[in-house]
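Next up, some structures in structure tokens.
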Structure 1
Amino acid sequence: MKLRKELNLSEVFCITTGAMLGSGLFVLPGLAHAQAGPAVFISYLLAGLLATIGMLSQAELASAIPKAGGTYFYVTRSMGPAVGTVYGLVTLIALALKSAFELVGMAVFTRMMVNVEIHLIAVSLCVIFIIINIIGAKGAGRTQVVLVFSILAILLFYVIRGFPNVNVRHFQPFAPEGLKAVFSTAGFVFLSYGGLLKIASLAEEVEDPGRVIPLGMILSLFAVVAIYMMVIFVTIGVLDGVELNSSLTPISAGAAVFMSSWGKIVLSIAAILAFTSAANAGIMGASRYPLALSRDDLLPGFFGKVNARFKTPHIAILITGSLMIAALFLELSVIIKAASSVFILTYIFSCLAMIILRESRLQNYQPRFRAPFYPWIQIIGIVGFGFLLFEIGQEALLVSAILIAAGFLVYWFYGRIRTEREHALLHLIERITAKELTTRSLETELKEIIRERDDIIKDRFDSLIEGSIVLDIEKAMPLEAFFKLVADAMAENLRIAPDIFLKLLLDREKNSSTVISPDLAIPHLVIEGESAFDILLARCRGGVAFSELAPSVHTVFVLVGTSEERNFHLRSLAAIAQIVQGPDFEEKWMSAKSKEDLRDIILLGKRRR
């Protein structure tokens, strides 16, 4: 059962932004300041710059393959089910850990107002979010919009009121622990940008995902980096360093300095809203990973069940919520470091997946958004993320290694014996070695994803193209020899003798040339009979000699039908005219690997329907 497409740009922006405006802003600055000193806002900036690199790769992948499971889906289709299983399960746990961290933070702030045990508050809040997400993504998305814009308004108010109270002496010494501490702290706070992953996992539920997801991610990351810089700068400037180092509520403590107790209350409310938003987005995003793994037979089928009433993956949501509740009882530093290290790995995988998909030259990998400066951005990202990963520390690497090993065991004992899936890495190896290693299963899957992404509704023209005859000719040919091949191929379907058909084609060309451009010809004619219409596609790498003015035509579409099909005949001509005017049509046509690839170029071509 399909998920319902109902998230728009504002909801995508708010889900992504809300997922990043939680613990990374309202809890971590104090802990991070204790490690790097006032230079901590540089650590946040460095983490944000690296997140931007990862985001560009994520945005391209999401615009090309908007499926539930987000990066898991890209990794599986680029590197295979073994890597995909490990990655999907590890990311599920990382998102659950981060969301548990948000719940702990929310409970800390809530306890300032209500004297109830922290874990009881956190578990109760988790149950509420589970219910909201089961009811529907739209309701959860609307909740995000209200929460995020309320949080942004309060934070901007905090910056405007606090900036005149900044004491520059609080920035001295700027980096007391040295440059190494600034970089290691960037890895520590990278968790703050983990929310970017969550919207990619919801891509299947986004309206016009090819445009909305990249735009929403870009706007969100820029907004969050700007907010982080301003809020943390003001907080360092108004709070004494000793107090900031020991505070788990640094923004609220900063507000108390220049807005007294009412300011602390307002910012505490903003913190609770931010944690609410991040935890809600966490369940939304993380729950789509077991759904996607189940669809690929890498986890049992019940993980992929979609609620008949609400059209949400209720089992996956319940399991994700259970993981979050279990994570609530782990040590806080372990949660932070483990989640950050896995998010860094995720961005490395995103960069690798994008490189593999591009270099495999898959024809139906057609992103609506293309990351700029390829492949330098991805190479810089892999090196930078790798550096951050090793700067976090051995404890985080050990936890990551344990999670990876556990994920591989799940694949080995469950997924390996149930599924085989073609992936882009095989296409890349095939391209390098010139050995035949693949079928068209991945190309076909990508074609169906594009149809779903672009809301392409199959019509009669598509049906004809799917069943059409395709001639793929290597050598150069004179016109009559080419038309003889066409006549022999099409005559039976059109119920006409091949020799008569050949004569009609030759006479039609003598009366009026059907050459549209030096590289394209569209021979079309009306024949006697009833209820007959057919299309033939042809590529001739050596060229067909239509005339002295067109001695080497590589692309030919032959349209033949009876008189009562005249209207459809004209519509088919118009469809082909629109398709061949698309960007890079000639390059795609000549580089297509097979007859099915040639068909796909027409089936996925841009035209009015």
Structure 2
Amino acid sequence: MVETMEQENLMMDDMCFEDALEQYLPIADCGELGEGSIVEGEVVRIGEEHVLVDVNFKSEGQIPIAEFRDVEGNLDVAEGDKVDVYVVRKNESEGTIVLSRERAKRMKLFDEIEKTQEENNTIKGRIVRRIKGGYTVDLGGVEAFLPGSHVDLRPVPDMDALVDQEFEYRILKINRRRSNVIVSRRVLLEEEREGKRSELLSTLEENQTIVGKVKNITEYGVFVDLGGLDGLLHITDMSWKRIKHPKEMVQLGDELELRVLNFDKDNQKVSLGLKQLRNDPWETIGEKYPEGARFNGKITNLVDYGAFVELEEGVEGLVHISEMSWTRKLRHPSQMVHAGDEVEVVILGVDPDKKRISLGMKQISPNPWDLVAEKYPEGTILEGTIKNITEFGMFIGIEDGIDGLIHVSDISWTKKIRHPNEVFKQGDIVQATVLTVDKEAEKFTLGIKQLTEDPWLQVPARYPVGTLINGIVTNITDFGLFVEVEEGIEGLVHVSEISRKKIKSPSEMFKEGVEIQAKVIHVSADERRLGLSIKQLKQEEDRKSSPKEFHGSSSDAAGTNLGDLLKANLDAQQQPDEEE
């Protein structure tokens, strides 16, 4: 029964305490004899489990020793020390009293926190751990909740990195009954930023040099915190040279010295420049980089059409792919150079207005085509290896990077060659005559057949009109017979010159490979044509074998023979002079 009454009294005391917390009433009013009040006591003895504290009552109060240990487990009091304790309950009749140091510390701390909130002051606390939605902050004995959205002005990339760090906070809300405290760091940062912004707006002006910290990086530029106000550093204002992305020059958190290019006070927009702190190197570019001068530079970027070379900070020039080599036909600059390579270049042209410099790499060495033109004049006979064979000809290696072309038509005077591989193969060594050297067009042409005289030049003298020849039929077509009269020299017997009778096709009468006799009726070295006739040869043979037909005494016979003769002459005049 006694225990039940004590429990009820204890419950009443707790309810009284909680009600007082909820209503913010003076705790000392809950009991007549100071229950719920905070008093000063003296530590009289420290035991293994309890600490006895004298508060000038009939007996000392026992407080668990755990309430006197710090976070590391060490005692923070000694016998004789004065401490504030909270009177939980006292019994006058029995002379007992129940004390609590923790409650006293908590009540005093909550009083301080409330006062801090009322006066809109800040409180220092240490982030002890990360929890769902934010952090737990130790305010020196009272744990408070710091929402994740109130940690900083911007989202924190690494939230675990803030654990064990101390910051100043603004108190947002207190609930003593639930022992809940909510704090904010962002509110303080916003207040600080607003103060800096007001100060900055009052002093900021164009062309001013200012210091800021990189807070965000995008493809088109960098946002810089100027202290309460953000400014934009556009990518085109970062460097006099070309850059692909701002990250090539800055990183998050970098502190930069910048020039204010434009300031819109009404809209609070600031445009910043980094390159404007240095002189524009293009202003005197023509004097520093005259045409024809040689310089060393570094390859910074490769594109399909060439390579960019940095001559100095902020000054780049372009070596077009056509200006990289005299002899190599490059498909891409990477066949010769790579980013980071040190190269020597020649200034080909400077355009200060467009900020462009044209550079050349091949001009460092003499043009080999000039040397080739001097070394191999037209008519020179040289020897080379076949490097490549195509349908239209063969490429012969002449000098390093320079090839000469032997066209298929310049292989033989007389043979009809459809493809060079009918006669040669890659790797063969051949002799040829230099036909032309065009260094502007970079063309070098050779000929094999020109090593010997054109046999057609002697054909008119060897085979004048009227000459009888013996030849082999090499080809039969619908329009006539091709007859080889000697190696490489062919004549044509037109279908009309085969017989006085009409024939549908020469193949009815002849076969390839047979030998025939014919008469030369047309010859031209320029046209490379030799016209032959079997019919006229037959007519002459007929006249020789039948002379009476042309010279008999009978008038009737004479008339008939004369008509035949006139007809034969007329047929001969109507024969075509050209091969078809």
Structure 3
Amino acid sequence: MSNSALYLRLLSHVKPHWRVFALGVLGMAAVAATEPMLPALLKPLIEGTFIEKDPVLIRWMPVAIVVLFAVRGAAAFVAAYSLGWVGNRLVTDLRNAMFAKLLALPAPFYDEQPAGGLISKLTFDATQVTAAATSALTIVFRDTLAIVGLLAYLLWLNWKLTLFALVMAPLIVLVVRVLSVRLRNSSREVQQAMGYITQVIEEAIGAHKVVKLFGGQEYEKRRFGEESDRVRRHLMKQVAAVAASAPIVQLIAAVALAVIVHYAMLQSSAAQLSVGEFAAFVAGMLLLTAPLKRITDINEYLQKGLAAAESVFRLMDQAEEPDRGTVAIGRARGEIRFEDVSFSYGDPGRLALDSVSLAIAPGETVALVGASGAGKTTLANLVPRFYHPTRGRVRLDGHDLEALTLASLRANIALVSQDVVLFNDTVAANIAYGMMNGAAERDIIAAAEAAHAMEFIREMAQGLATLVGENGLKLSGGQRQRLAIARALLKNAPVLVLDEATSALDTESERHVQAALEALMRGRTTIVIAHRLSTVEKADRIVALDRGRIAETGTHRELLARGGIYDKLYRIQFAPSG
């Protein structure tokens, strides 16, 4: 995207706040309009008061100066406050839009993107955009008006001297252009490096126990130090470019000013220029250097902001999770059919599922077993349409899943997995999450009772109002699982997916969780994924997968008698030790 297109797109997000923005622009215009009045006052001040001793000027000149600066101060405050408000509003709007986009992106996107980089976009990149959208525009608009006003006054005062100043403009533009490229490139590199830093921080915090137990402190410090140093190096490139731009522009302006002063002295000696005019002209020239410097410096903020805008809009332009379905199914009976389903994670030569056909009756419990990588979780992930079959189709109650709306499909599915997700909120809020928010307390308690969770919830100081901490940090593994089961019970969906729901639990916790799961599975179509085969012995049917294909199906007894893959897995798990 070109700079102009990128900038126009950025400004389109300012459009909803155009009234406040317009107020800020009016304030800037007022500040810029008073700029030429400062040198304009100098000529009557010198000639009228010091030379001609005009009593009217002597009396009113101080008043005019105070009024002028009062107007400038008020206008500058209005401009700064208005544009600051718009800038902060813009950052908030962009963050909200990016977060909404993140929630709408498909599962494969998250498979490829590190969480740290995405967090950096919402925190660091969004803030950088403000400089381009408001700060840069403020300075460019205000200082362009000031420069135009000062040049108009100087041309009117002495056009010959002013032409010397205009000769230097192309040189200044060339310097700014050369430095722009360097600033944009280094800004992109800083944003990427900040994403890596966020990732390192997030990993170190999330895995702090592993870091401590395995003595990884030095390794993590070295990783963080390397990424921090990379940010520092890229920032120094920006500092060098910015530090070089101002002296070069000022040197060009100083050369022009020196030539002008010399020529003005020649005019003054030839009586072509009065003392007041000379003073006013020099003051106007000196006042020009400040806006020229600011416009040169703003290139730094502009390039940083445009680089950040590229990053922000790249995320916002990601394709959302497809939802082309038109059928709202209502409450499903729970019949699921996989019809010649194949699936690959990007590489067509490596199939995670290969021509799988499987029919699950309403209310039936089917367990998927097999070695790691056999395709168990992949098959289950096709049911809520986290992924889409590469070939074949999946049906729910006779409807192709692709024909169903996502909302109606997922309203019929509940998930309980080994990696329980809890939010830093109350116990009640974690049970009544999402579409169940606002459920009656009696329904929440009933779900918790059925999940065998109320026995530990009652022991908490605040009961259902107890905060569980980040991802349920204050709870044991078994307690977290039971809250997840209570959430699924409250949802009361006809289709249930249990992904390793009882692995990594101690015997006592597993007993409670297993009892809760039996209550949850009753009357529901259930797909169970389990490595621990003791948890699937009661399943109506067991499907053994091998390298993405169905190797065998049957009950626990039938498969043991057959002596195939399931029997082999079972013997490995229950072989006597020693």
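Where a number appears in this text, it was derived from the coordinates with a stated rule and is not lab data. None of the values given here were measured: they were computed from a predicted structure. Cβ atoms are built from the backbone, for glycine too; each structure is taken alone.
At a glance:
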| read-out | value |
| --- | --- |
| At a computed 4.3 (distance in nm of label points 7 Å out along Cα→Cβ at positions 80 and 488), which of 1, 2, 3 | 1 |
| Top of 1, 2, 3 by distance in nm of label points 7 Å out along Cα→Cβ at positions 320 and 512, largest first | 1 |
| Label whose coordinates, when mean count of other Cβ atoms within 10 Å over residues 72-79 is calculated, return 28.0 (choices 1, 2, 3) | 1 |
| Computed 5 for relative contact order in percent (Cα under 8 Å, 6 or more apart) - originating structure among 1, 2, 3 | 2 |
| Parent structure of the calculated result 92, 35, 34, given that Cα extents along the principal axes in Å, for residues 304-519 alone is the read-out and 1, 2, 3 the choices | 2 |
| For 37.5 (mean projected area of the Cα convex hull in nm², calculated) the corresponding structure among 1, 2, 3 | 3 |
